Structure P
């Protein structure tokens with residue numbers, strides 16, 4: 001194992017360093033987005049990156065905080081802070097405990113092999129969720145881009161002072177009730193305690209209430225008019241310049257991460273010019289210290305409402321990581337171990353939680369950068385994490401001078417990039433039911449609850465799918481005599497006279513049943529099954545009456561992959577509904593010309609005999 005890890009040391013060193021550099025600004029930005037601060041994002045990138053690489057099942061995977069995981073974490077963090085009277089320090093142990101619980105659940109998913117069922121999440125649900133993540137990031141970052149921070153809006157905070165006094169009086173009454181000294185006939189103690197409340201305490205409570213009012217998507221939308229009317233042009237210019245550099249520098253070169261260039265150029269420029277900007281929160285120096293209060297102050301009642309959210313984080317992190325693992329496999333021509341990958345991600349998230357980091361998953365962009373820079377083994381991911389740790393130890397105070405507007409600008413580009421434009425563009429061509437699922441998940445995720453939105457989307461998808469399959473089964477059901485039942489597992493009857501020499505150059509793929517979201521993963525293995533000697537592939541679709549959006553994109557991917565190999569695809573007995581779906585997104589005729597679609601196998605065979613060389 002050691003020899004395998006340390007093979008290609010030079011390539012892994014360059015891959016890890018490059019991936020670490022790309023991860024730095026994103027880790028800081030995701031930490032700020034979560035509500036726990038830039039240091040939490042950096043801690044997450046360090047510990048998840050190191051331990052997920054060490055124990056994971058994808059050699060070239062680079063892990064750390066990602067946009068989907070941060071969006072769900074942000075909602076969770078806000079909820080627990082609100083339940084703890086707006087006190088971040090008081091809420092932190094419970095927040096980290098839920099993160100730890102999510103990591104342990106992820107380990108359990110890997111051990112039990114439950115991760116294989118993740119493939120059953122349909123495309124419209126994933127598409128709606130990813131687009132919602134982008135919308136949430138964009139809307140919530142509008143306020144810092146405009147230079148609006150609730151804690152600095154004194155006029156707005158003043159309006160919450162009466163409510164703050166009510167809250168503090170309520171706390172006094174609750175305390176007295178708990179102490180057994182609250183008597184309706186005698187409020188002397190209540191009056192004495194209320195008189196001891198200082199103006200500073202009322203102001204602090206008013207700030208907490210004001211920040212809660214402006215939190216989340218709904219809060220940001222309500223605060224937007226105030227932000228526009230009191231726009232801080234310096235902050236707006238810094239954020240805009242960051243966005244411009246990120247997109248503009250990519251046109252110059254992609255060898256140097258444009259996000260890092262924007263971070264350095266704008267931050268250094270603002271610091272040297274001594275501009276009066278809003279810096280990010282202070283990043284503590286030194287090695288991260290474990291937060292053991294999460295164990296000593298454990299109260300199940302504090303975290304029990306968030307068990308389902310922890311499970312959602314575990315599943316979301318698993319989906320995110322395994323999708324990135326597939327990308328890595330395609331680039332490196334390797335095969336990841338999904339169960340081991342989930343265990344590695346779970347270990348990384350668990351350790352990160354103990355040290356105060358936000359949860360994360362396999363990061364596609366960082367993984368691609370690692371592979372393109374020469375990374376081939378898990379050592380590259382470990383080096384990326386170690387680089388971030390060195391930066392934390394050596395440059396923590398320097399990083400604390402980064403303008404908050406710069407990270408807001410970075411997050412704006414992340415929000416734009418994470419949305420599923422492929423799914424959005426396909427809406428006019430998709431079936432109404434699938435569009436409905438996508439829109440419902442999108443709207444519920446943005447304006448209500450990310451966790452419930454996914455659950456509702458899955459239920460809707462299951463109901464719609466079951467109805468379609470039930471209708472199709474009712475239409476096509478037939479009785480098969482027992483004496484020929486053995487033939488169901490054998491070659492189809494019209495294939496029995498298939499020439500032996502032809503079998504070396506023509507590959508036959510039989511599809512039996514609908515091509516839907518639960519089958520796409522297996523179907524995508526088609527391209528890997530075709531022998532090198534093949535020049536044509538006949539896809540038999542006479543028993544495929546239905547194809548959904550996930551199956552449609554899987555078919556598109558398979559056809560593109562085999563076409564790149566110089567293999568010509570042929571459709572035989574293509575049914576009406578799949579044909580309409582494929583014509584809508586131009587699979588027909590762009591990938592499969594109409595002249596390569598045959599009504600029966602004999603017609604296809606006749607074409608093969610007339611066009612494939614060296615066939616007798």
Structure Q
């Protein structure tokens with residue numbers, strides 16, 4: 001018994017020592033395998049969720065270069081929205097109940113955080129899904145649908161052409177669904193302000209002008225687009241003519257009555273509308289605006305805090321402008337300098353087609369020059385090309401002064417920087433440089449194209465849209481070219497400041513209208529007093545605020561956060577700070593909420609220090 005006892009003790013001790021020696025490695029291996037499995041499970045879920053969402057949205061499919069439901073429009077019914085909410089709630093439940101966050105690898109943890117925030121945001125804003133104007137002068141479906149067909153619906157064969165015709169044929173029923181939604185909003189007191197109806201009606205009338213809608217010699221915008229695309233196909237001429245004939249018939253039989261019905265409806269609603277402009281007029285308007293601000297800025301800043309930030313930034317930028325004024329030896333105060341910049345002919349091209357082409361050519365030169373300098377500021381650069389185009393005639397009168405359309409991945413459709421040359425007096429040459437950097441390179445095109453091209457990134461992050469990040473980056477990109485010697489002309493530098501001032505004023509006026517109950521006229525007066533912009537541009541901007549509550553706050557809040565993070569990194573790292581590496585942290589993770597972006601920058605700082 002004694003002998004056996006010692007044998008057992010010895011055996012136990014040996015087993016213990018063997019376990020002690022081998023278990024850590026086994027545990028590490030098991031832990032690594034568990035992390036891999038859980039991360040794969042999470043990423044598969046992210047892809048499945050993105051796929052389900054994309055399957056429900058034919059227009060998103062087209063924007064992504066997918067031709068699955070190529071002849072359809074999105075469903076905008078209430079039942080469809082309710083099903084979408086249920087899917088979102090189910091996704092959040094699965095994420096919380098079935099994915100172990102602590103077992104995920106670093107990159108997947110980041111995806112988890114972003115996806116969770118995305119789902120929670122969708123649920124939070126759902127009660128206010130009708131607190132908007134689906135038809136307005138900025139993003140109304142009446143103008144977006146033709147622009148979508150022109151810019152995104154590729155015709156690479158006969159089936160694509162028939163899908164285009166199918167979409168034309170479904171516009172009538174789609175508009176009927178849209179008008180039902182407008183009626184529901186009206187029952188809740190959500191109606192476009194009276195002073196904006198004429199812009200929407202006019203642009204709707206523009207779309208149904210030209211052949212086959214009237215007897216003019218000029219083709220309509222949609223027919224012209226279809227004919228141009230079909231003519232480029234390698235098809236028998238008879239088939240081409242059949243397709244064009246079918247499109248012409250559908251335009252006359254479906255598209256024309258759709259727009260006529262819409263115009264009649266809008267004219268009736270215009271008579272019932274009021275001039276009240278702010279979101280405060282909506283049911284639970286104050287709460288709705290607070291939710292909108294939180295989602296737009298991805299911060300906890302209140303409307304009052306954002307308003308005060310705007311006022312301080314306006315004061316600071318005015319001080320920077322006074323330095324430029326002294327640099328060019330201008331005699332007078334800042335108000336006089338504003339007037340000089342707004343009226344002196346040297347800063348404005350004439351209202352001619354040749355001048356418009358000159359502007360486009362100059363913008364292309366600026367962007368091409370910036371392309372040559374990218375290595376000084378960036379490590380990662382986009383593969384997709386970018387082109388500069390003039391805003392189409394049918395929407396130029398109501399559209400903003402410039403905007404960007406993302407490239408379609410794995411296709412021939414490049415990113416597009418649109419400039420609105422409807423009125424050259426609204427496009428001063430001293431702003432040309434900053435505008436090109438914001439909308440083009442290194443602004444929206446760099447950020448959006450790089451995000452789409454990132455490998456091993458869930459698609460919901462590649463194609464994510466977080467306004468404060470996206471617009472904050474683009475506004476930041478107006479400033480950084482100065483650091484490599486651009487804006488050599490002091491008037492161009494004033495233009496940079498003028499555009500930053502414009503975004504600072506947006507903080508003041510957006511919150512002024514929707515929180516402080518400013519009138520349209522008060523907002524216009526603030527812009528006129530504090531910026532060099534012409535009155536027409538001030539009017540357009542205030543009307544933009546009115547139909548897109550909170551949206552305009554994203555730019556400056558996002559830029560300020562990026563600048564804050566950059567300064568923090570420089571302070572922490574000293575000589576180790578590399579602007580190119582900092583930009584890589586900002587750009588190579590897709591669109592990121594600002595609070596999570598701060599975590600990424602801090603992680604990079606810690607890694608550099610260690």
TODO: Have a look at P, Q and say which one yields 27 for relative contact order in percent (Cα under 8 Å, 6 or more apart), as calculated.
DONE: P
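Looking at structures P, Q, which one was mean count of other Cβ atoms within 10 Å over residues 66-73 calculated from, given that it came out as 17.0?
Of the options listed, only Q reproduces it.
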TODO: Identify which of structures P, Q gives the largest calculated value of distance in nm of label points 7 Å out along Cα→Cβ at positions 90 and 602.
DONE: P
Open item on the list: If mean count of other Cβ atoms within 10 Å over residues 234-241 is calculated from each of P, Q, which structure is the one that comes out at 11.1?
Closed with: Q
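Since every read-out is calculated from the coordinates, none of them should be taken as a lab result. A quick note: this is a predicted structure, and the numbers were derived from the prediction, not measured. Cβ atoms are built from the backbone, for glycine too; each structure is taken alone.
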